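Below you'll find the structures, each written out as structure tokens.
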Structure 1
Amino acid sequence: MFENYDSDKDDRLTKADFIRFYCDNANDNSDRVWMNLGSHEIGKDLLPEPKIEANYFNDSNVIRDQRELPRYLLSSDTAQLEMLFALEQQFEDSRVKSSIWNLISSAKTNI
């Protein structure tokens, strides 16, 4: 890259050198250029993407209703808990038994 684009041969690219390098690559490797721009939060319109910080109100990963939590779903249906107890009894491997028991233990019992 420096061999072809470092115009003053100081082992540094000037802004003009970098732009020339990027323009040449945009023609040959446009997918990679768009990926690089995207990783720097530059949109398809070549403008910076607005930064929206996730918080409790706009984060889709936040569970706002306890009835959506796995522990609630498990404990609200006795048949599911009984199935887990039966499943735990079927395995000899202590790691599997321990994992199932940890799952059972996470269920809320006072709903």
Structure 2
Amino acid sequence: MISKKLIAQRKWKKENKEHVYKERTKWNKDNIEKVREYKRKWQKNNNEKVEAQNLLNTAIMKGIIVKEACSVCGDIKSQAHHPDYSKPLEVIWLCQQHHKDLHVKLKEAATA
């Protein structure tokens, strides 16, 4: 169950995207070493994900895979979602918002 506080925070962030983006960008610039360390740890702990992302990016650069529009709304600014990291070239193309929404749903389903 999601708390009322968390729901309120998500609503505020959604309504103030520009402010949140500016603050996050500023924090990242001011804390570049923390950001780099976080990325190093994440990559170390998520080797399968990193490998899948690298293989997909290489396939895109070589023209083996063609980036597609969001499968939900058709937005051309899409991201690849890996339903199964053991199949790195099998992806679902989603815009940033639909990709985020999918991960929220997956996380909620995992905790239910």
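Just so it is clear, none of the values below were taken in a lab; they were calculated from the coordinates. Quick caveat: nothing in here was measured; it's all calculated off a predicted structure. Cβ atoms are built from the backbone, for glycine too; each structure is taken alone.
So FRET efficiency 1/(1 + (r/R0)^6) of positions 64 and 88 (r between Cβ atoms, R0 = 35 Å, to 0.05), computed for just one structure, reads 1.00; which one of 1, 2 is that?
Working: 1: 0.65; 2: 1.00.
The read-out was computed on structure 2.
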Can you say which of 1, 2 returns -20500 when helix-only ellipticity at 222 nm (-39500 (n - 2.57) for each DSSP H run of 4 or more, over all residues; to 500) is computed? 2
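Hey, volume of the Cα convex hull per residue in Å³ derived from one of 1, 2 reads 247; which structure?
Details: 1: 247; 2: 152.
Value 247 for volume of the Cα convex hull per residue in Å³ corresponds to 1 out of 1, 2.
Hey, distance in nm of label points 7 Å out along Cα→Cβ at positions 48 and 72 derived from one of 1, 2 reads 2.4; which structure? Display every interim value, and only then the final one.
Details: 1: 3.9; 2: 2.4.
Only structure 2 yields this read-out.
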